[in-house]
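Next up: some structures, all given as structure tokens.
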Structure P
Amino acid sequence: MRRVKLIEIAHGRSGDKGNGSNVGIIARHPKIYPFLKERLTEIRVKEHMKNICKGEVERYELPNIGALNFILNESLGGGGTVSLKLDAQGKTHASTLLRMEIDVPEELLELVQKH
């Protein structure tokens, strides 16, 4: 196992959904998806995003594209049209989540390096 940032094994996209942000995390290799599914839980995401997300975190699995989608409720200060936050549309939330450190088996890291 090696501790790396999530960005080494996944891509991310984010945007707004009212007062919540929508963060998609996509595995860089199909064999990484099951690992992400096991390790990237709502609780872990909530803990990492606790200064941004004031509500519940919901997770949706998208195995056909090797992705997990997270809704971070109450994370945009009321939403894009009323919030005074600099990122009232959640565009930086994926990059914030991709900075999470995670212990990853060496064999999965090798898959990404070869890919």
Structure Q
Amino acid sequence: MNYYASYLNNTVGLSKTLQYVCIVIVASVTISNIFKYLGERTMENLRIHTLLNLRKTVFNNVMNLDISYFNNERKGDIISKVASDVQVVQFSVTSTLQVVFKSRCSSLLTW
């Protein structure tokens, strides 16, 4: 980068070189923010779909339980158990996927 800055400075002058350096900085920051946004959006979509699939699976399993289970348990306790269990599994799955994607992307960049 130092070579290119010196080359531009010698050929087009100091003010034009400064303009080019500013353009490169603005472009790199913009591209970086775009990719951060797309990464967060992808992770949020993944989180939403994971939660949706977990809730559907748990709901179907609860609906297949025997009637005597619902007579012995309070309804609020069942809902609380289902909600907290789904949330814990969702956070652990999405956290694991974030770590996997970030480590995979960083290994591709360093490769």
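Every number in this text was worked out from the coordinates using simple rules, so none of it is lab data. Everything numeric in this text was worked out from a predicted model, so none of it was measured. Cβ atoms are built from the backbone, for glycine too; each structure is taken alone.
For mean count of other Cβ atoms within 10 Å over residues 38-45, the highest value in the series P, Q is held by structure P.
If relative contact order in percent (Cα under 8 Å, 6 or more apart) comes out at 27 when worked out from the coordinates, which of P, Q was used? Only structure Q yields this read-out. Each of P, Q could give distance in nm of label points 7 Å out along Cα→Cβ at positions 46 and 102, but the derived value 1.9 comes from P. Which structure, out of P, Q, was FRET efficiency 1/(1 + (r/R0)^6) of positions 6 and 70 (r between Cβ atoms, R0 = 41 Å, to 0.05) calculated from, if the result is 1.00? Comparing all candidates, it corresponds to P. Given 56 as the derived value for percent of Cα pairs over 16 Å apart, which of the supplied structures P, Q does it correspond to? The read-out was computed on structure P.
Computing helix-only ellipticity at 222 nm (-39500 (n - 2.57) for each DSSP H run of 4 or more, over all residues; to 500) across structures P, Q gives -33000 for structure Q.
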